[in-house]
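Before anything else, here is the set of structures, which you'll find just below.
Read the figures in this text as sums done on the coordinates, not as results from a lab. Predicted model only: the values in this text are computed from it and were never measured. Cβ atoms are built from the backbone, for glycine too; each structure is taken alone.
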Structure 1
Amino acid sequence: MKLEGIHHITAITGDAQRNIDFYAGTLGLRMVKKTVNQDAPTVYHLFYADEKGNPGADLTFFEFRGAPRGRAGAGMVHRIGWRVGSAEALDFWEERLRAAGHESERDGDRLRFADSEGLEHELIVATVDDQPLIADHPEVPAELALQGFDFARAYSADPERSAPLLDALAFDPTGEGYEVRGAQRGGTWHYDEPPAEPGIEGAGTVHHIAWAASMDEHLDWRERAIAGGAHPTPVIDRFWFRSIYFREPSGVLFEIATLGPGFDVDEDLEHLGEKLILPPFLEDRREEIEAALVPVQNPRAIAKR
């Protein structure tokens, strides 16, 4: 069994509309689901991805409105890596970010930047044959668009402690980190020396990272996590996918999420992300939930009017 790379990465924002403006506007991703945190239903959970909402390009955010800015430290993911198709794409993003007021740093075939809350991203020219996961955006030509996740980097003071669990999960050591590659897709996982200051969870920090598994192997991955020394949750039905959660020894919260059913089980593909969608078990609380949320505007839905 092999995991199919990164399924999704979930982070925290203090301002949902500003978050939408950056990720669905500046970065050209598609907001594919506007819903709520299923464990705290008065909190937005926003999902951005490629045009079809595929795992592998799915960046999500919990909005804890007004949350102060956090700081990545030991046991936290601190940088998200995305693929692009060429050096020309890096040129495009360097200029587009500058025009939007975001500084970036170019290093050969890499471009680093952060969103307005400090969440770090890095674009790299793709060196693998995985299918590009691209969203349609009127200002971003398809050949220059983001193509899905390539890697994630976390801080760990003792990465060797994580090795037995990662081995049980079939993470393959590369010398610089680990490769997680299945039949269709892959990505890499890296540890860096943590800063001296402890991490603070807040806006601009990553809450957890999810790895992708097929539906029929999900329970087997739970058993592998246990064999590697982890203490996973029971399987939790998130409606659009199923999940188990556990902390790996560095402290990073891991999730293993299934490759289905998918975001189009309750919305037409053409209209993903345009209205507030609740999983069935929360539908009877819609009035209460909507009253607690500050309305936000999806730029794609506005363009269709």
Structure 2
Amino acid sequence: MIDTGLKGKVAIITGANNPYGIGAAIARILASQGVNIFLHYYSHDVNFPISELQNSQNTTGLAFFFEQQKKNADEVIKSIKEFGVQVDSIEGDLSKPDLVNDLFDNAEKKFGEVNILVNNAAEYMADTFLPETILKDEQTLWEGGPIKSTISIESHDRHFSVNSRAVSSLMAEFSRRLIMKNKNWGRIINISADCAWGSPGEVSYRASKYALESYSRSAAAELGPYGITVNIVSPGPVQSGYISSEIEESLIPDIPLRRIGHPEDIADAVVFFASEQASWITGQLLFVHGGHRMALGQ
């Protein structure tokens, strides 16, 4: 069996309250390797048509997914404790700059030095360059959700404050603390999306993920001399609860491996980048998408 060398390390994972989500899967696989886990989450409601939310008996689909987003981290924490590691959490809105220091201060108070940072949290709200007057005639997105609005200052800033600014601030604070202590080991893994280069109907979400990728590559170059690696995992369609069975069937023909992803598929890539086996890998973007979008050369 491969020894990842992670036993006793401490990881901060953002966006980890959905028990069916990528963040929770990452937390569990790192815990299985003996990593102590400090979770961040933001429990919040999402505006969605009431008729859809009333149909929440389903175990997949947007209504089900939004119900998971309202949860605290208790369910995920319980699943992590089964691995015999220490675990704690903090709730907060990553669009608020003060949360960055609070996150690290609380993690260090609980576990000591933080060695691994996984930026998984994301803000999502569909927006477009099309004017409001014609949006009513547009088809819904492939996720099945409505296009919300024409791009605005609010929709732009809402995405970039979490998906880009918070990520860069967390990377900077993580690195500062390690470098000031003359440490020579650290891992940053950032979660992007396989359409980050651009996608109609999701313009701000995708652009903010593209910015995350640029920050990651710059950080990899600057932090390498200090023993800190920075890598990116770019998922394709992953069943974190939001993909209905109907949407799943429509996606599969575009995926060469003929299935949508599981959160564990992404978690496997994250634990590799965190492991000693990836000690000479940095600045890389790894698509974990079953071949999704390959036909488009992406």
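Out of 1, 2, choose the structure whose coordinates give helix-only ellipticity at 222 nm (-39500 (n - 2.57) for each DSSP H run of 4 or more, over all residues; to 500) equal to -4000 when calculated. Source structure: 1.
Tell me which structure, out of 1, 2, gives 4.2 once distance in nm of label points 7 Å out along Cα→Cβ at positions 101 and 181 is calculated.
On the way: 1: 4.2; 2: 1.8.
Clearly, the read-out refers to 1.
Ranked by distance in nm of label points 7 Å out along Cα→Cβ at positions 221 and 277, which of 1, 2 sits at the highest value? Present the calculation step by step, with values, prior to reporting the outcome.
Numbers: 1: 2.0; 2: 3.0.
Ranking 1, 2 on distance in nm of label points 7 Å out along Cα→Cβ at positions 221 and 277, first place is 2.
Quick check on the output: 22.8 is mean count of other Cβ atoms within 10 Å over residues 149-156, derived from one of 1, 2. Which one produced it? Spell out each step's value before the answer.
Values: 1: 22.8; 2: 14.0.
Source structure: 1.
Between structures 1, 2, the greatest calculated value of distance in nm of label points 7 Å out along Cα→Cβ at positions 29 and 117 is seen in 2.
When distance in nm of label points 7 Å out along Cα→Cβ at positions 21 and 229 is calculated for each of 1, 2, the greatest value falls to 1. Among the shown structures 1, 2, from which was the value 4.0 of distance in nm of label points 7 Å out along Cα→Cβ at positions 85 and 197 calculated? For distance in nm of label points 7 Å out along Cα→Cβ at positions 85 and 197, the value 4.0 is produced by structure 1. Given structures 1, 2, which gives the highest value for relative contact order in percent (Cα under 8 Å, 6 or more apart)? Of structures 1, 2, the maximum of relative contact order in percent (Cα under 8 Å, 6 or more apart) occurs in 1.
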